[in-house]
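So, here's a batch of structures to check.
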Structure P
Amino acid sequence: MIGVSHADQIGRLRQICPRAVPRAQLIGDYCWERITHSLGRRDLYRAGMGVGAGRRLVVINSTWSEHSLLGRHPDLPLKLVTALPADEFAVALVLHPNVWIRHSRQRVFARLRREMDAGLLVLPPEEGWRAALIASDWVVGDHGSTTFYAAGLERVLLLAATGLDELDPASPTADFGRNAERLDPDGDLLDQLLTAAEKHAPESLQEIFDRQVGMRGTAGRRHQEAMYPFFARRNIPLPTDPPEPDPVPVPRPERTSGPTTYEVAGEVLPDDSVALRRWPVAARRPIEEPRGFLAVTDLEVYSVWKATAAVLARTVLDAEPAPADWLHDHIQDSSSGLDVAVVALGDDRALLLLRRGGVLLEAHAPQPWGEPRPRLDPLLLGAAVNVWLTAARTADELTTRGLVVRTGSRAVKVSFTAPPRVRP
């Protein structure tokens with residue numbers, strides 16, 4: 001038996017191999033039904049991807065062969081993950097199982113190490129791609145089925161490769177490649193994503209998608225009716241009820257500890273808040289056009305980035321020496337160009353030492369009424385304070401009025417307190 005997802009495919013089969021037509025049976029697409037059945041779990045899947053707090057998810061999809069996205073543009077994942085502001089975007093990669101089979105799991109992860117250290121999430125081949133599509137806001141892909149499903153989900157879609165050199169010109173997938181918006185891998189990637197979102201017209205691809213996936217809502221029963229005649233010889237009867245599609249599992253992307261160095265740019269806005277953008281710096285990759293100052297965590301091992309950073313943060317809570325001692329050791333280091341050093345004291349608290357005046361401050365992000373407890377990223381906080389001081393603002397203003405740190409649509413209010421005075 002040859003199962004097809006749309007009646008048009010039987011007509012195409014008749015042109016290519018007429019003898020196969022009697023074996024063809026229209027069964028629909030049960031995978032698509034599982035996807036649509038899982039749409040209500042989008043927030044759960046986004047949480048599984050670590051996408052929250054106003055961040056948006058870009059999923060890169062590559063099929064296999066020299067005509068695929070990675071076949072044509074192997075450096076695109078690294079370009080995307082370092083071009084998009086890390087506090088506003090997350091980037092995940094879905095690879096066709098044949099890529100994993102051909103190159104092995106070990107070689108795939110070795111090849112993607114720099115990208116993953118810069119923040120790239122990698123979905124394993126066994127499961128997760130469907131949930132990632134549901135969680136996504138943009139999909140950058142090629143002629144693989146994952147990208148095609150993204151069109152069905154009406155995601156903002158850009159093709160970095162079309163596969164037209166290897167596709168049947170009469171197929172819906174080839175029509176899809178001819179009509180979907182293109183991504184220029186050498187252009188401004190952030191601008192292209194935002195422009196595509198503004199111009200997004202999902203209905204333009206729906207007719208093409210509809211020609212590939214038919215008989216929606218009945219695929220489960222059609223699969224049963226196709227398969228159970230084979231089981232009848234073993235006295236296994238057709239179930240009374242059709243199957244109910246199971247929701248797809250929560251994605252478990254592979255990831256490393258994440259970026260340890262960022263380029264940061266920001267400004268003090270008229271309302272006295274600080275707006276920031278930071279971009280991951282890939283390991284040992286030269287910075288050709290600086291976008292701002294460097295901010296590093298204490299986990300950074302590349303000495304050049306550490307020596308030229310303006311902000312340093314210790315991210316491990318249970319660490320030695322004591323927070324204040326660690327801060328003084330690094331600010332007073334004559335070989336360091338640090339302006340701000342920060343130590344995480346908890347998810348919503350941090351201790352800062354400013355080179356200018358040797359001011360020590362404790363920062364706290366209070367929990368707004370009716371909202372989840374905010375997370376205070378120590379490196380982001382240190383970068384915001386550095387921008388504040390660079391704009392000729394003072395530490396005293398921080399203690400009297402606090403500071404609002406903005407990254408994209410997210411804003412976190414932070415209060416600051418000086419050390420208590422010790423009575424003689």
Structure Q
Amino acid sequence: MTLLSADKRLIIIGLDGVPYSMVKDLSASGTMPNMKALIGEGVFRQMESSIPDISPVAWGSIITGKNPGEHGIYGFMDLVPGTYRLYFPNFSNLHGIPFWNSEQKGKSAVINVPGTYPANQINGVLISGFVAIDLEKAVYPSSLLPELKRLDYRIDVDAEKGHESMELFIDDLNRTLEARISTYRYLWDKEDWGLFMLVFTGTDRLAHFLWGAYEDRDHPYHNTFLQYFNDIDQVIGEIVWRMQPEDSLIVLSDHGFERMDRTVYINYYLRKTGFLNLRRLPTASYDDIDEKTKAFALEPARLHINTIGKYPRGSVRKNDKEAIVRDLTDLFHSLEVDGKRVIKGVYRKEEIYAGPFLDQAPDLVLLANHGFDLKARLQPERLSQSTIFTGKHTQDDAFLLVKSHRYFCIPENPSNCDVFKIVENLR
């Protein structure tokens with residue numbers, strides 16, 4: 001445990017998907033000199049993310065201090081209870097009080113935290129992060145909308161442009177960053193806040209498309225990649241310069257990143273091994289699950305046993321679930337692609353979750369080995385393939401950096417659930 005010491009205002013900067021290892025590398029190489037200075041002045045830790053290591057689950061745990069069994073968010077999409085019908089959980093489905101509402105400790109300005117759509121009423125300002133459908137419902141108070149439109153504010157990078165043209169994608173990435181910076185500056189000066197939170201999600205989008213450009217110095221977009229992170233670092237430096245001596249600062253990511261070689265389709269594997277049966281192919285609907293199905297997967301790799309009484313065409317009796325869980329565990333531990341073991345870990349829900357929403361949790365969750373990205377789409381006609389993406393999420397390489405003058409304890413091996421308590425101690 002490390003003792004630190006701050007007072008009064010707290011600033012939190014989120015770098016979505018940025019791994020601890022990359023921050024160390026770019027700080028040492030001169031791309032992120034302001035982060036290098038902060039690492040020397042504060043406490044810098046590698047942090048564990050959620051399982052699965054995706055943004056709505058991870059940020060839900062960061063802002064509430066609760067694991068998914070308590071806050072109820074397990075992925076970008078889930079099934080309406082008692083059906084095979086998908087819905088997209090949003091901020092209203094998150095159980096737990098975000099730290100900006102905890103005990104109403106003064107005003108907050110919160111910008112671009114994933115999973116906070118639609119924006120609800122807070123003591124201050126909230127601009128939702130992705131997935132946000134309508135800017136008008138992503139902003140509280142609504143009186144802020146005209147200014148955001150004037151600033152050309154964008155909720156997220158248009159990732160579709162990355163499939164059309166990398167130049168178009170990079171242009172949109174930079175325009176989105178410019179608008180985010182302009183908005184932070186506007187709210188920093190306009191609002192009387194005690195907590196200021198700003199998340200950059202372009203870091204995640206860039207890493208998905210161009211992780212290869214980070215690793216390969218000869219890549220045509222290598223310098224573009226480094227420049228983007230240098231731009232982020234300059235904003236961090238500007239924020240540090242704007243801070244008052246008694247302010248505290250947290251910089252963190254929600255999960256890590258690494259190179260991606262192959263996408264592996266979990267539901268395809270379940271179909272080929274007889275665990276999943278569909279009434280028609282091709283299909284994109286879980287309503288096509290038939291009575292012979294023993295298990296199916298939701299994105300990215302959440303396995304649900306097709307239990308009688310829980311699902312409309314459930315086929316597995318409760319007394320038989322344990323045997324199915326063991327069979328699936330053995331099945332995925334043995335899965336190989338190109339002679340390489342695909343699965344790093346198979347976790348039962350009771351091992352990683354606890355709380356009142358445990359019954360809604362997947363029965364098993366898979367974590368991938370290095371280079372493999374797991375997906376649960378129903379329609380693929382092959383087990384694995386390469387894609388346009390060159391980077392994928394990791395669970396064990398997020399980061400946490402704290403700079404403060406107030407004494408408190410930081411765990412040596414923090415998880416994203418620990419952030420809430422650190423925030424509470426600094427406010």
Quick one: FRET efficiency 1/(1 + (r/R0)^6) of positions 190 and 342 (r between Cβ atoms, R0 = 30 Å, to 0.05) came out at 0.05 when computed from one of P, Q, so which one is it? Q
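Work out the source of 21.7, 64 here, i.e. which of P, Q gives that when Rg and Dmax of the Cα atoms in Å is computed. Working shown, then result.
On the way: P: 26.2, 99; Q: 21.7, 64.
Comparing all candidates, it corresponds to Q.
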Ranked by FRET efficiency 1/(1 + (r/R0)^6) of positions 238 and 406 (r between Cβ atoms, R0 = 41 Å, to 0.05), the structure on top of P, Q with the greatest value is Q
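Ranked on distance in nm of label points 7 Å out along Cα→Cβ at positions 46 and 182, which label among P, Q comes first with the largest value?
On the way: P: 3.2; Q: 4.1.
Answer by largest value of distance in nm of label points 7 Å out along Cα→Cβ at positions 46 and 182: Q.
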Using the calculated result 37, 36, 23 for Cα extents along the principal axes in Å, for residues 270-365 alone, pick out the matching structure from P, Q. Q
For FRET efficiency 1/(1 + (r/R0)^6) of positions 54 and 358 (r between Cβ atoms, R0 = 25 Å, to 0.05), which of P, Q scores largest? Q
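One of P, Q was used to compute distance in nm of label points 7 Å out along Cα→Cβ at positions 350 and 414, and the result was 0.4. Which label is that?
On the way: P: 0.4; Q: 3.2.
Among P, Q, the structure yielding 0.4 for distance in nm of label points 7 Å out along Cα→Cβ at positions 350 and 414 is P.
Looking at structures P, Q, which one was mean count of other Cβ atoms within 10 Å over residues 118-125 calculated from, given that it came out as 17.2?
Working: P: 22.8; Q: 17.2.
Among P, Q, the structure yielding 17.2 for mean count of other Cβ atoms within 10 Å over residues 118-125 is Q.
Starting from the value 31: which structure in P, Q was relative contact order in percent (Cα under 8 Å, 6 or more apart) calculated from? Let's see the in-between values first.
On the way: P: 15; Q: 31.
Answer by label: Q.
Here, each number is a calculation from the coordinates, and none is a lab measurement. Just so you know, these numbers come straight off a predicted model, no measurement behind them. Cβ atoms are built from the backbone, for glycine too; each structure is taken alone.
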